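Take a look at these structures.
Readers should treat all values here as calculations from the given coordinates under stated rules, not as data from a laboratory. Values in this document were obtained by computation on a predicted structure and should not be read as measured data. Cβ atoms are built from the backbone, for glycine too; each structure is taken alone.
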Structure 1
Amino acid sequence: MPDRRPRVLVFDSGIGGLSVAACVHRQTPGVELVYLADNAGFPYGDKSGPAVIERCCSLVRACLRQYPSDVIVVACNTASTIVLPHLRAMTPVPVVGVVPAIKPAAGLSANRRIGVLATPATVQRPYLDELIRDFAGDCRVIRLGHPALVQWAEGLVEGNQPPQAEVDAALAPLSKEGVDTVVLGCTHYPLLLPWLRRSLPEVEHWVDSGDAIARRVAFLLESSCDGFSPLMINSGSDQPAVLCACFSGPAPEGIEPFMSGLGLPLSQAPRAIG
């Protein structure tokens, strides 16, 4: 049985993956996290598949050399749709991706009207068609891709509050359709929940993939060749939750207090990688 803390590398193009990292930390407080953001390449939605694959694999490879990890989480919907096979071929470290939580949303919706709030790129991807067909065939699913939401989430790091009136206007199509459940199909969006809830007070369920990813991480750690015990994974530590936050570009101003506010204090100062 190893006497070290298990380590999980969480990767995203920006700060959205911090919502997933926070879920992993809450469910598995004994895990040490490394956060990796390709903020120099943000956003991924306007990049070609080969470009995203190259950037992701190169950055993850460089990060693993400095911070060997036991599980990799790709906390980005765009990257998850195209990068996972390439990462899994590159490293023996288990890789977990994220997909919009259509199946649990269909199980929660009472009126069978579900909104999918995602990036413009995600709402057009064929894999979303497949998820809806397989798990929500009896539901009316309204897809909404709005480019400003991700930018508003990124702005939170520097203390910029999303303009509520513009958030209301962006989400008006979901209000008009009377959805009772909304899938947060981008890892940035849980960071915007206070504003989203004010826009759609009638929505009963806001569903994202963070908790499911955290459960998968715990399973992989327990079943790994190192065999981390549930006690080790679930016991709190007196060490900060995040060993390091690595960025492909300059670290966002205000990132350390922002991460602390999410329950993700840093052990080391943010650093550049790439």
Structure 2
Amino acid sequence: MSAPGRPQASGSDARSADDRPAHRIAATFAALQEKKRTALIPYVTAGFPYADITPALMHGMVTAGADVIELGVPFSDPSADGAVIQKAGDRALALGIGLTQVLAMVKTFRDKDTKTPVVLMGYANPVERYDQCHGGDAFIRDAAAAGVDGLLIVDYPPEECREFASKLKAQGMDLIFLLAPTSTDQRMQQVAEAASGYVYYVSLKGVTGSGALNTAEVEAMLPRIRQHVQVPVGVGFGIRDAATAQAIGRVADAVVIGSRLIQVIETQPHERVVAAAMDFLRPIRAALDS
């Protein structure tokens, strides 16, 4: 279902998704807009709940209807994440998952899927540490080579990221920013000047997985965001089932769902993880398309 006032991707940004440096994210949203569909963006923590499960899980989510995948980079101090995702990150770290392993997972996924955008979501410390270990701009180089399409670095403010964003775009990658209910018009404009791909509207005050979603507040906020931001707007935090996804999907360009999906898979035996994630996502995809 198409939301009113959605921006249209430009032709230059919506070139073939297989043709670097074309941006897979822009191509995906352009195709969805043409079909009047809302993007489904599931989030999972890389290396959770088993160190070797992530590429298969990513493929399963695509089969179940995911349009973009957000892959969390485990970090020891995830300030924006609630207890569910913190626990998932701790478990992945205990299994030896770091940024090097995350990039390897994306590369493995790319062996079979060259079209579905993959966004890494995390914090500045692992990225900056990677460059310290491997040389300046090594992360950008290696992320592009692995097939990453976007980055959402929670603690990178837009006013300090112009050069970083430019380097990413040169490699076909987008820098994605968060907006919140407390964001001022000035902050929205700063984000608009640096962001590409899409922006992620955090629908709740607080950390991931907290509170109850107020769809009326989201509906009121999105037109204000779109006065400043020309890229698609995804909404996350608080979306837990098909009903809430459908309500948000009426006004947003994408719905992002993470904490509830993490809860669904965290207790599954290895052989059931992918199927459990798919069973969870399929009715959400159907609700978005209804």
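Figure out for me which of the structures 1, 2 the number 0.35 belongs to, where FRET efficiency 1/(1 + (r/R0)^6) of positions 124 and 164 (r between Cβ atoms, R0 = 25 Å, to 0.05) was derived from the coordinates.
Traced to structure 1.
Match the computed value 2.4 of distance in nm of label points 7 Å out along Cα→Cβ at positions 148 and 180 to one of the structures 1, 2, and report its label.
Going label by label, the one that fits is 2.
When you work out mean count of other Cβ atoms within 10 Å over residues 28-35 for each of the structures 1, 2, which one comes out largest?
1
Quick one: semi-axes √(5λ) of the Cα gyration tensor in Å came out at 25, 23, 19 when computed from one of 1, 2, so which one is it?
For semi-axes √(5λ) of the Cα gyration tensor in Å, the value 25, 23, 19 is produced by structure 2.
Can you rank 1, 2 by relative contact order in percent (Cα under 8 Å, 6 or more apart) and just name the one with the largest value?
Looking at the calculated values, the largest one is 1.
Given a value of 44, 42, 34 for Cα extents along the principal axes in Å, for residues 36-195 alone, point me to the structure among 1, 2 it was derived from.
The read-out was computed on structure 2.
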